[in-house]
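I've put the structures underneath this note.
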Structure I
Amino acid sequence: MKSLSADLRRVSRRLLPLIYLIPLAYVLQPILWTALDGRFYNFFHSKRPVAPWSEVVVIGIDEATRSEVFARPVFPLSRHVPEHSAVIRELVDAGARAIVFDLEMGADAYAEPPTELAETIRWSERVFLVMSLGEKRLPTGGGDAVVFQPVRYPDTLLVAASQGAYVVDVEADADGIVRRFVADRRLERLGLETLPERLAGIKHESSMPIEFPSVERTVPFVSYRDVLNGEAPEGSVNGRIALIGLTEDPLTDFVDVPRRQRLGGGVEAFGQSGVVVLAAITETLLMGSPIRDAAWPIALLWNVLWSGVCVAVIPRRRPEFAVFVILGVIVVALIATGFLHARADFVLPAGLLLGCLFFVGSHAIIMSYVQTSKELHAEEVENERVRREMETARTTQEGFLPDDIPVVDGLDIWGTNVSSLAVSGDYFDVIDLGEGRPIVFTIADVSGKGLPASLLMSNVQAGLHCHVLQDSFDLKRTAANLNRLVYDNTAVGKFVTMFLAEIDKETHHLSYVRAGHDAPIILSADGSERLLEEGMCMFGFLGEADCEVAELDLANGDILCLYTDGVTEAGDPGANEFEVGGIVNVLKEHRHESAEEIGKAIIDAVWSFTGLEHQADDVTIVILKVAA
């Protein structure tokens, strides 16, 4: 439960910055993220498959129409009354359910009232005209006033004959690209209606993403010339809304759109003629607005969700790797957002999402770096404390080892301990019991290494010295008591191997107990060797142990070598071990030298054999040589 509570607190601390970082991203959206929203919208929208166009057809006034049909001057296009009247009759005969003239048909375009065109429009009962709105400055008594009113209005004669004139203005985003059809509430106050809403019979109350054509699937197109000549493809107009307008003239009527378009003459661009955009808006409304903008609560939840993922998956104590993790989250989040746009027709603000992840990810990386620095500093402090403690432990342990090895006539004794770690689990000692009494010496090895082994060995050392200080020192009783000490005070599986001996200073008579320790080597003056293999199991393995004492006499020139397994098990790069044979070879080569020179020769041989400055295990050696 405590661990779970700690985890929850850590997660809550990580998520806390979301409370102020996400609102900050929203506040900066107009400055930083709106442009990115548009770019992401363009990219995702271009990946959408376009449904077949079934409701509209564009009757395009293309280059062929202008050059072959209309008399000079061609412009204004609305002046060609006979042609427009004929086209209306052809479209009615072809079955068009509505006809839209996306042309400026103002009174100033006609030298005479367009009576013929008005009569044809009235006869068809399906012609719609367009108008544009704008802001005009009108002088008033208190200065100029800005008035929202029609600035392009058809001839009243034509309006009266038609189904009415409707607004076709489309609002572009800040970058000039038309992406959505936005309802303008000012129209209601003026009693006006947009043409797409009128044609679709739908009152649109909010912003609607427009379904634009693609290069592969364009809006159905028929040349004005072909319709006029009765050459329109069969069925291309029947049951559709026919929108008549100028095409293939990007300098006159061109609207920037979010996906690549096919224009006349094999040209492609991110833009389309106004009549095609008007057709796309109308078709989108008639399809029931298939593309939907996410409501702001859903968009907020989406941003919070991915920001939470960003915070949750960031690795601790690895700031460099955290950068790649956050970049990965951003990529996955944008792919998911793009999939919803391109395949599920659900538009989320990808630029704003990127802004949220940027703030949250940057904050997470900075906090990870700060936290990592704090933890590393704390670890350095702790490691320094441990290092000082280990140095103290090492100094204390060195105090357990003999400072000065007793100097005895006829005996040359030397010993050393080299720890693989700060403290050692090996132990050796040489104790002179005094005048008329023997010298006690020992070597021991605790299972394991480091501080635990050192602590156990300190207990063994203390126990040994307690027995040695008694006047009635007995080798067998001392070994039995040390075994009980280790057995009673260590966990199962912990043990101590020891070679404990005493030697008479005069006769060089040796008595010893070998408790599972590596068999000492005796090298005679003639170069022959033997191992002292008699003995019992290691201390601490059994509560009661049979501590039999073995005896022998050492002759002049004999060398007794005690060692731990750190010597014999030292390995070279080929995984070969130094073994007992390596010690014997050094003893034979240096048997005429002093005990210290022999011991150092063994250590040098081990170091040379392994090729390492620090051995994997503690190395302890005791050399006793009977002087000639």
Structure II
Amino acid sequence: MSSHHKALLPLALAALGVVYGDIGTSPLYAFKEAMTGHHVLSPTPDHVFAVLSALFWAMTLIISIKYVLVVLAFDNEGEGGVLALTALAQRVSRQAGAVSATVVALGVFAAALFYGDAVITPAISVLSAVEGISIAAPELADWVVPLTVLILTLLFMIQRRGTAFIGRFFGPVTTLWFLTLAVLGAASIVQTPEILTALDPRYALRFAIEEPGSAFFMLSAVFLVLTGGEALYADMGHFGKMPIRVAWYGLVCPALVLNYFGQGALVLRDPAAVSNPFYLLAPEWFLPILIGLATAATAIASQAVISGAFSITMQASRLGFLPRFRVLHTSDSEKGQVYIPAMNWMMWVAVLILVMEFKSSSNLAAAYGIAVCAAMMIDTALCAFVVTHRASRRAWLLVGLMVFLAVEGLFFAGNLTKFTSGGWLPTLLGLLLFIVLTTWKRGSALVKERQQAYDIPLAGFLEGPLPDVQRVPGQAVYLCTNLALAPTALFHNLKHFKVMHETNVFLHVHTEEVPHVPADKRLSIRDAGHGMFLVSISYGFRQEPDVPAALALPAAQVLGLDPMMTTFFVARSQVVEGPGGLPSWRRGLFAWMTRQSEGAASTFRLPPNQVVEVGTQVML
């Protein structure tokens, strides 16, 4: 067996927990909500067959075909996710000479909507698992919410330990979970094999024709089987396309289909089981074990979403849509495993508020769907944009994407019926975060414009006569937001201290629109003479800047830097009121975000005892 095939199985196993944790816990509530949600369907055979037919074909079209086969092909140098796709769309549109601000806005809005999903998923998943207690021991029903709060609190507390702390259990536990789903479903199907005729799409089509109103409302519940589909694409960079596809077709999809159809078979035999068909599939002796396994599976699903929120926050910061956050690295071997304390505790508060406000998975299901569906539609639209701007256009692929977009449009319309019942919450959260993301991007651009208006061109400084000041021993590294302009900190040295170092490095850290920049292309160095150098350090948006490490690369030896004799000069801007620019409320928001942002010294891993920070004021 080749080494490639040897690595495929462990990667597919690892992908089970991280990639499929969310969609894998949908059987806890999806079929039940389709039958007993806010628009109740009587548990008649016709309704059961119609719901199962719709569930199966929705999962086939959107997950099995759209995401697993099609969207995974739209990688940005191996990376996936809406921000990677947005960067790819920007790149191909620039090649076509037509940069579209709409593309960026769509991608940023989808990223904002992701956070809505990231706070609802832990709440609904863990709550639906713990609700099994009320089946096993009805007298403990009042403990469901307190236990859910306790489990979620413990989950957020251990985030500081990193994904690796519980990650070793992801694959085995999730594999056991999917095998359990398959066995429980298959055992029920064996008792009522006629349920398999629901694979025929005509059941769903007939229901839509005969009861169009009920079918339309059913769409919002059917969509619950698709939540978590975007994670397939977002986590592609961690595992690659093939392991994700092998895990889906080899275990996840068959297990989910068996379980959904097993629940349907149970309801055919006993219509009263529609109250909680998932847990009622299990024999009484197995119920406590199933509750424990479901709780572990939902904790893993929540962990995967929380880690995704950390990852997308870091990407957004690298691309200039968020300020620098304090990022802690939780693994010595996996650079992608990070912990962002501010994001962790904000999410914890939001999740607990959801649990205590909605109190049940059925109530939370009403809030679930609008944001996720909108993000899926944006994925499809951006993929179509990339297809139309590539040299090798494929008409059949574009037609297929339009079909997916139409189907998702129906689901979105169906989910809108839940807007007043709770769907407004993730939508509002997404809109607020979109305002935050775009405010930071616009404010940062204006700050750069203001600085360019007052700063002196660096080329003129380097080409003119050097200032008549003393050259002192040592090396100075000036961090610049723009290598075309002389850094403010340099003029502070010249004005107040009347000195220049023997070696002066003007350094700019640049984030490319690709996930990774190889080390041999990290540095660009130009010797400007008289002991002065212009240095550009490039990173991908999934990489973490480390300036001292970059300056230790062989290509940087020409600078002659002594790590112990190097001083790093950075500027920190303070926003004050000025003419024009941002409206007062956005200026206040941008100023607050500026104060909360992590300093350049921490972001670029500069040695703390070798950093001099210079404050500047910028009028907006």
Structure III
Amino acid sequence: MLKKVNFPCDLKNLSTKQLAELARDIREFMLENISQTGGHLASNLGVVELTIALHKFLDCPSDSLIWDVGHQCYAHKILTGRKHLFETLRQKNGLSGFPDPLESEYDLFKTGHASASISSAMGIAESNKRSGKKNRVVCVIGDGSFTGGLALSAINQIGYLQTKMTIVLNDNRMSIAENVGALSLYTRRIERTEIYQEVKKNIANLAQFCAFSGNQKCLKTVQKLKKTFKQVGTPGLLFEKLGIHYVGPVDGHSISEIICALREADNYPGPVLVHARTIKGFGYQFAQDQAEKFHGVSPFDLENGNSQKSSQTKSFTDIFGETILRLAKKNPKIIGITAAMPSGTGLNILANALPNQFFDVGICEDHAVAFAVGMAKNGFSPIVAIYSTFIQRAFDQIIHDVCLQNLPVIFALDRAGFVGEDGPTHHGVFDISFLRSIPNLIFLAPRDGAELAMMLEFALKLKKPVAIRYPRGSAENKVRKKTSDLKRIPIVLGKAELVRSGLKKVIISLGNQIEKALLMADGDSDCAVYNARFIKPLDMELISAISVADMAIILEENVKSGGFGSAILEELAKAGIKTEIKLIGVEDQFVEHGKAEILREEYLK
């Protein structure tokens, strides 16, 4: 069936049976390809029928279809002319793992962060209204993204303005990890009650009896009762009170049910929420049973679900998780906080061992930071673990709530630098530039896992706002293998580590660039190599070392604009030092997707 379908128009004349066959083909196609390339698996397996139904009903690209986050858009890509490119998924110069308008007119926005789809869709719907356009506007948002403040702000205004658009809530009760929070529990509380289950069963039995007896008047009455019960006994009541018509819940794996719900939504004059229940990882048992593990995967064996990628070394994430647990066992006031990323940040280690010292606040980074502020004010030591790319979403709270008040909140910024195949929405190459400008913030970057552990202990003793950035991948110590220095130099505030002595040339490495720095210095006996350690405050002895050298090279995995090298140039300018300087970092551009090692070769020049 999939061979016959290349664009949404090819779906229009297919029967329900053929659409079901197409869904099976798409799943098989995705599994075969993602097992080779890696990618977001479980989230995409869960929305195959939903995607088919949307493209069967809508007339895209004339109608607007917006995907929240976008890591569930693979079936959408397959159905919109990109099937033949799917083997290039997330590869350099291949298909993006997220929607991308440069790839296709069917992708409206380049997305990768959660909770923005309703706002964007509302903007399109309101502008359509002012332009006299009748095009449909539909956004698809997961129940994890739905709890984000941005999504709730949009819901608030849509209900007030009565903007005509459809919100499809893809409810699989998962973000990357299992969802948390009152909204997520809302439906479960209703469904667990015996009275709900009993009334639901009795209405179904009554409808069946009326249909069997041929009493149409009775059947219509029961159907009205069933509809009313749905609104009262399900989340529908909440949305109806907010001014949004509710349809559902519908089986998100039934194409016909979804299409019926979309038709009902289309006939309503204002905003509608279609509530679709789906199963993350649907159709592949390993992904269904371990949805969090199979959210994002490297190449794996289809037969047993085991990853083909094996690593003998621990990652920075592993070291962070183990260190926090060790420290938290000694100090009950250490609190780990994350925004829907317990495994991704390594805080699952703390959560499993000391659940009372861990919080997952859901997809709301701004709340995570403001929440940490309250705990810090009361004498606790909160450690907020968030990916570098996502900490952007809490910039105001870091300035206004943490640093302005000089409160002891520690930020563990995982995935700093290049993250590889997830691409421009996920690379952590901006954090130095936007964080180093904030007063009171101490900012560090470790060269390896052992130094990360030292920095965490150091940060806790400071009782000040501290950010520590570290990359994805191996935390192996590559410095000791290349030098005779076998001892660890303690972390001292604002002091770099001299890894190798020399006078005529200085190479300053930040974080994971230390191996490259040592390779550059090989064969040059008069070249000094420093491990900077501190982005802020800067080591003024580094400035002195540069002042007497003929040349200095500064390496960082961040944009050059406002970055670490920029900070050093500012100090040199103040002191009137005119040593030749070469900055190695990312130019003023976004970095596309591809393997991190390839990106480093291309962008760090």
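Please treat every number below as a calculation from the coordinates, not as lab data. Please read all numbers here as calculations on a predicted model, not as lab measurements. Cβ atoms are built from the backbone, for glycine too; each structure is taken alone.
Quick look at the numbers
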| quantity | calculated |
| --- | --- |
| Given 5.5 for distance in nm of label points 7 Å out along Cα→Cβ at positions 303 and 407, calculated: source structure among I, II, III | III |
| Source structure (of I, II, III) for helix-only ellipticity at 222 nm (-39500 (n - 2.57) for each DSSP H run of 4 or more, over all residues; to 500), computed value -18000 | II |
| Of the structures I, II, III, the one that 1.11 was derived from, the read-out being Rg/Rh (Cα atoms, Kirkwood Rh), for residues 327-566 alone | II |
